[in-house]
1. Taking Rg and Dmax of the Cα atoms in Å from the coordinates of each of I, II, which one would give 14.2, 43?
2. Comparing I, II, where is mean count of other Cβ atoms within 10 Å over residues 44-51 highest?
3. With mean count of other Cβ atoms within 10 Å over residues 68-75 derived from the coordinates and found to be 10.4, which of I, II does the value describe?
4. Using the calculated result -34500 for helix-only ellipticity at 222 nm (-39500 (n - 2.57) for each DSSP H run of 4 or more, over all residues; to 500), pick out the matching structure from I, II.
5. If distance in nm of label points 7 Å out along Cα→Cβ at positions 28 and 52 is calculated from each of I, II, which structure is the one that comes out at 1.3?
6. Compute distance in nm of label points 7 Å out along Cα→Cβ at positions 92 and 108 for each of I, II and report the one that scores greatest.
Structure I
Amino acid sequence: MIPALSPEVLAERIEHERELREQTERYVNKALRKQALEYERRLDALNHAHEQAVAEQARTVSRELFDVYVKETNAAADLKLKPISDRVNKTESWQDQWSGRVIGLGVIGSTILGLLLAHMAGIGA
């Protein structure tokens, strides 16, 4: 059984409980204000980071635009280089033809020279 409390003791305990509750409310309110300030600070930082990300994104080119640019640039380069490529191919073809002719003439010339030397060696002997 709980002993009976006098009205003075009961009033004192109630007052003490009220002070504790009020103190807890003050601490909770203080913590909530700190939390709100921290949230505001973080939101400002996030907004700044978002602004930076948007600025960075504005300086970049999308993959699709880049691919189109590469295709167009390659096509333009191919058009500009085609005459040069054709000319190189013609030159290589011409060089191959003349190389064959020069080799053929060299073989014929060395054969004639060999025959002449052999003939002259036969006359002088």
Structure II
Amino acid sequence: MIANPTTHQLNLAIIDFNTTPIGLNMLQLKNIERLAPDQSNRNNAIALHEILTLHQDISYVSPHIYSIKGSNKSLIMDEPQSMIEVPLNKISLLPDLIHNYCPALWGVIVAQDRYVILVDVFRLVSQQATS
């Protein structure tokens, strides 16, 4: 986890992923840009559901490209619903059963009366590279 050392908070982009909100650490992202309708994909970009190997069709309402810091890889997900700051002491770690299945899923917070699964983008990309 990379947090802001001066505020002891995590800056998160909250994205609805197939009705489940997920949180991405903004310090792990270079930028977020809309995927143009004429671009079905971009080099080195992979859809989140392909990495998580969900065996169902996922449709993205407003697909965006999330460029990852220190990597030539990008993720395709829907646009962020919100950006929030979360104090580190409000984060709960996921149980080992879930974390061992997918190390990129590491924590959970409650935001806007919903559970938000926290995703480590760096681990997610390295998980994709080894699979």
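A short reminder: the numbers here are calculations on the coordinates, not readings from a lab. No experiment lies behind these values; they were computed from the predicted model shown. Cβ atoms are built from the backbone, for glycine too; each structure is taken alone.
1. Only one of I, II returns 14.2, 43 for Rg and Dmax of the Cα atoms in Å, namely II.
2. II
3. I
4. Structure I accounts for this read-out.
5. Clearly, the read-out refers to II.
6. Top value of distance in nm of label points 7 Å out along Cα→Cβ at positions 92 and 108 goes to structure I.
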